[in-house]
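Alright, structures below, take your time with them.
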Structure P
Amino acid sequence: MKKKLSSDAGLTLVEILIAVVISVLMMAAMFTSYSIVNSTYRQVTDRAKISQAGRDLVGQILREVRMAGYKYINDDIPASTSHNPIKITKGTGIGSSCDKIEIVFGGIEYDKGATEGDRFSYTRYKITYECKKSKIIDETVPGGATVIEGFAVFKSKHRWNTTSSSWSDPATDSDDTTFEDEKILDYVQDLVFIPFDEDGRIITGSPAPSDSEAYNIKTVDISIVVRSSKAFYRSKAMRTITSIATGRDISKDDKYFRDTITVTANTRNIGI
């Protein structure tokens, strides 16, 4: 019996401790790899979401700029400088204000109960995009009373009142398609609109174009800068976003990611 027991193999305490240490090192390596992959995936996902949000807004504005100045063939509404196709009011950039654009186009309504020849009526609609100071609290500043440095973009839609020759209040105009100041995007750092004439020259002024140049506008450069809602980079660094508007570059020493999207919209219905 003694001989048999002495020949049995087993693990010593030292061998067990070595196995535990190796297991811990393997688990630590696996956890580190998972953390890196997860962090990279989150960054890529967050960056895609930020870019997509900006692109969605720019795409929406682009489609409506293309509608500017559109009117139906038999449109009988008298011309007025109050409903020029596009009006751009300039801002100064982050920390102050961004650009505002008003886009006007024609609409039509059909009343099948009216007598033949009077079933169609025409109107004007004005789409407005403008920025207002963001009300989101900056969680990196103690006290919970400091808002982030940036804007929220609001959109409104008004209907022209041919009787009073003015833009109606969406709350009282009995038109279900109109609305007042709906927030469509936050964490915006800047929104820029630059109008060009047929010769490729910038139409200056604010508002622009002027009444005398209202139908000279041929293209509009649209640019938006959107910031991540949470810290994106691991460490602070001075990063610069170059704006299409002179003097409106954004340079910030922080951990946030900023994406800029710029497109050119052709005002194909203006001047036809």
Structure Q
Amino acid sequence: MTPLIELRNIYKFFGGLCATNDVSLTIGKGEVIGLVGDNAAGKSTLMKIIAGVHKPTSGEYLIDGEKFVAHSPRSARNAGIEMVFQIQDMALVPELDVADNLFLGKELYRKTLGLNLNLVLDRRAMQERSRVLLHELGINIPAVTEKVKYLSGGQQQSVSIARTVFFDARLVILDEPTSSISIKETRKVLDLILQLKAKGISSIIVSHRMDDIFTTADRILVLRRGRKIEDVRKEHTSMDDIIKKIINAEKESMSQETLNQPTA
């Protein structure tokens, strides 16, 4: 089956710094990828390449087997790629209510005198559709008319993830989605990621919490200094093995470089 996303030999340079070094990967439809690595491993750069924030210096980016050039985050979004940031960076508007945030950028308007003047928001329709979606996803919100700023961190994160469904996401990139929220709310957010999978929506989850990765991911990718050093199915590895890969990767890389040096 043709993968939803395929990256081939991706390099990204910032001046003389190689942030992404010959990375290739595939993401299947409905597949959850756990992306892990130490600080400065290249995770953020790789995510931003997929999300259209950065253009790769070289390499190929394919969607459904066709070459794709993400000129901007908007072009990636139009292709069905959504990014959900950490709590403190989420693109929610605190002063707007839940329904308005869910429809932000895709507002519904009601007809006036038989003409669609695009002047009057159809809040009733937006609120009703919001209630249906949140119920389907099992998201417990006091009311869709509640301002986002009054929601807990976990509820805000759930609203941010739920919005990707309204935007017809095919791939959702989640950057530390459970940071700064309680254990109980973490469980709900992870369940929501699995519900996206059940709907056929692919995900990349970036997290330092190995429990989160092993709860949700089908495959786990380990990056170190911009290189992919592991790409393994969850059932073929363990939490200890992945942690060892993250910790020992630098030593392994240095040893390999030494072996590759020509002898005098």
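What follows is calculated from the coordinates using simple rules that are stated; it is not laboratory data. Keep in mind it's a predicted model, so treat the numbers as computed, not measured. Cβ atoms are built from the backbone, for glycine too; each structure is taken alone.
As an exercise: helix-only ellipticity at 222 nm (-39500 (n - 2.57) for each DSSP H run of 4 or more, over all residues; to 500), calculated from one structure in P, Q, equals -10500. Which structure is it?
Working: P: -8000; Q: -10500.
Attributed to the structure labelled Q.
Quick check: 26 is what I get for relative contact order in percent (Cα under 8 Å, 6 or more apart), calculated from one of P, Q. Which structure matches?
Working: P: 19; Q: 26.
Source structure for this number: Q.
On to the next question. A value of 25.1 was derived for mean count of other Cβ atoms within 10 Å over residues 171-178; which structure in P, Q was it taken from? Working shown, then result.
Numbers: P: 11.6; Q: 25.1.
Answer by label: Q.
With P(r) over Cα pairs in 5 Å bins from 0, in percent coming out at 1, 6, 12, 16, 17, 15, 12, 9, 6, 3, 2, 1, 1, 0, 0, 0, 0, 0, pick the structure among P, Q it was computed from.
Value 1, 6, 12, 16, 17, 15, 12, 9, 6, 3, 2, 1, 1, 0, 0, 0, 0, 0 for P(r) over Cα pairs in 5 Å bins from 0, in percent corresponds to Q out of P, Q.
Still on this model: Work out which structure the value 31.8, 103 belongs to, where Rg and Dmax of the Cα atoms in Å, for residues 11-122 alone was derived from one of P, Q.
The value was obtained from structure P.
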